[in-house]
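Every read-out reported here was derived from the displayed coordinates using simple, explicitly stated rules and does not represent laboratory data. The shown structure was predicted, so the numbers you read here are calculated from the model rather than taken from an experiment. Cβ atoms are built from the backbone, for glycine too; each structure is taken alone.
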Structure P
Amino acid sequence: MNNELYTPRKHQAEIESNLARFSVLVCHRRFGKTALSINRLIRAAQETKRPDWRGAYIAPLYKQAKTVVWDELKRYCGLGRDDCTVKFHETELRADFENGARIRLFGAENPDSLRGIYLDGVIFDEVAQMPYRVWSEVIRPALSDRKGWGLFIGTPQGKNALYRLWENAKRDPDWFAAMYRASETNIIAADELEAAGREMAPEEYEQEFECSFTAAIRGAYFGNLMGVADKENRVTSVPHDPTLPVHTSWDLGMSDSTSIWFVQSRPGGNYAVIDYYEASGEGLDHYARILDAKGYKYGSHIAPHDIRVRELGTGKSRLEIARGLGIRFDIAPNIPIQDGINAIRSILPACWFDSVKCAPGIESLRHYRRAFNERMNDFTARPVHDWTSHAVDAFRYFAVGFRQPGNAARPLRTINDYDPFGRQHERA
């Protein structure tokens, strides 16, 4: 049925003939990757011999899956045609095929909500906007016993999950990796590309049409500052100093993720960001056990102001529950989010990050960005709420809430060649 509704272009047909069990496609805008991937799922569902075949299409946000993909899935399945036998469930964004196969759409903003499912095939759309752990921790195990396949598609937005998958795929002979730049495919007319090049910032054009992983992330709040941290070798191995207290800063969620940064204040007004932890769907007792397991000597624990809100079920606030678990929180001031973003900007030049233990948090700082209003063709004043938000919010509470013992004002580093580990640091 879908063959009559979908005719692959030259490059799409080339991809379909080369797909491996796991494939990574880095494609320019308007390449047609969504149509390609939807029809890959539909074809697999129609041709399977399994009566319980399950496929998934994962977008960065559930709302995106519903807005961008759901209508396309129904169209390519033949909704409205007399020969369409697929049943669609609007509340679950699920398509049930006559042979028992199912395709369902998901959002990646709450990775743990995907746990416990099994899959025979999965599409990751716009992987650059997702945390890598959605794949490594959640979906990869869901494919194992069924030996399912995965297709990753997207346009670069810096060196994130898509970049990592792309680099891994190029090295692994069992994976298929392909990149399609607008200057090479001839899908978009040359005069249109020239016009886009005049109207877009150079880094935006390179990212969107030429698939550049090194172009700046559009609207990123801290992209340049994190780039400077890379150049100054401040994203590196940062050992824990057992003689100094470890301060924590939290963003507390229930169904959403809870994020915790572990920071030591070092001589000279520097901050050694030594660790990071994130989970979702867990109570405060879980995080108390994590703190104990780390074995650090703790100083301040900083929480957002809404920790004082009492829960309907217990009548207690999380502040009271935490105190019962031995965690005494300081409350970060409730200030406008833009002021908190500026506070992060003020301390980032003083921060050294452990590149391994803090990797998910670092990735969030790099990709936290302003929302773009397509109608107004401009960025809004507020950030996008996505997988980066929890880690950045927790870091923001540290930036506005941490004070040295004695309530002294937070010092800021004024020189760039100081090494908090007692070594002279050469400028990059």
Structure Q
Amino acid sequence: MNGIADSHPEIGETLAARRRTLTLLLLTLVYFFSYMDRYILAILLELIKADLHLSDAQLGMLSGLAFAVFYAGLGIPVARLADRTNRRNIIAIALAIWSGMTALCGLAQNFVQLLAFRIGVGVGEAGSSPPSHSIIADLYPPEKRASAMAIYATGVVLGGGFGTMLGGTIAHYFGWRWAMILVGIPGIILAVVVRLFVVEPKRGMSDAQIAADQSPMPGAWSAFVGMWRNRAAFHLVMAVTITSLIGYALTAFGPSYLQRSLGFSIQRVALVVAPMAAIIGGFSGIMGGRLADWVSKRYGLHAQSWMVAILKCCALPFTLIFFLTDSPTVAIVAYGFQYLFASSYLGPTFALIQGLAPIRVRAMWAAVTLLVINLIGLGLGPLAIGVISDALRPSLGAESLRWAMVLMAGVTPWAIFHYWRAGVLLKRAAA
């Protein structure tokens, strides 16, 4: 059936419309596996540190830079391929690669081997998000795109939450190596499901007014320059990059902070904190997308960017309380409210960027966004926390990690400014 659809675009478009919900759910599940495989490392860091005798800086390298350089760097050529060829096949192959590499992490015997396998995870995951963004933008019209992207973005919080929960539980009983192996293998099975049931949609099928564009495919550099010359897109990318810098840093070392400073066991983090984060984050992501679609209908698309800025203002005090309190109860309550307000930004941000992107380079714009997000956010965030924590340890001891995370959280107003500015420019463009 899929082969016929690939050969006959009109059949593919009919199938794509019929399977729109299934496709969105499968792509969300792929994103879920992406973040589960990525963030399982966070709950295992203390065990890996003790087993392989690593420093916080080395843990930051494994959590961020080693993964991010290859993940982000390969995103551009993969996106270029996705703008020209079958996006579904790219996603299926990529999923199989990174899932296999996650399983191999469990076999690592030293830092170098674990570093190599983490690089392999980054190589595989480079083929997931840019083509997924492009497919979703083709399947859903602008007035429904933020909600669709928000559902897709729940893969982040659900994947991270379940990765922590499953990884911590398995590690508690069987060790960190088996946690890696057992979490990695199911993704290979999902890759087959994606290849069989996701249908490639016609490019621009949900943007009828410009779907008939037959102009030559813009070059990669032209697409890159065009994105950075769009001032609204520039501020959106800056906003989501700074937000990701903070988020990746705090998420990578969050379980370690709970264990070191608040006395949580790995099992308590896995069975109490992780499920709470998954539930609250999933609710926040979905409702944030629906709220974004509602405010755009009432006030215009620019209001989506301002909505995110307001929610981030609400989240910041709870983030600081979480890292400054010595009470485990207060910390968990503050964490819940912080996650509720802070987890709704991805859907509206990605939807706005895809709405600004020319149809024929949507995957490329997504890849450029992810390149910057991951090189700076994922690449430098966890590494910065590790380096700052190591630097503060002589004077602060075990509390060095806490204060490194407080310093990182203090960067949030910079991201808020860019969301506000993007809203201003979007409003001017619509006038």
When volume of the Cα convex hull per residue in Å³ is calculated for each of the structures P, Q, which structure yields the highest value? P
Output 3.8 (distance in nm of label points 7 Å out along Cα→Cβ at positions 92 and 196, calculated) maps, among P, Q, to structure P
Structures P, Q compared on Cα Rg over 2.2 N^0.38 Å, for residues 124-363 alone: the greatest is P
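Of the structures labelled P, Q, one was used to calculate helix-only ellipticity at 222 nm (-39500 (n - 2.57) for each DSSP H run of 4 or more, over all residues; to 500), giving -26500. Name it.
Checking each candidate, the match is Q.
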Relative contact order in percent (Cα under 8 Å, 6 or more apart), calculated, reads 28; among P, Q the input was structure Q
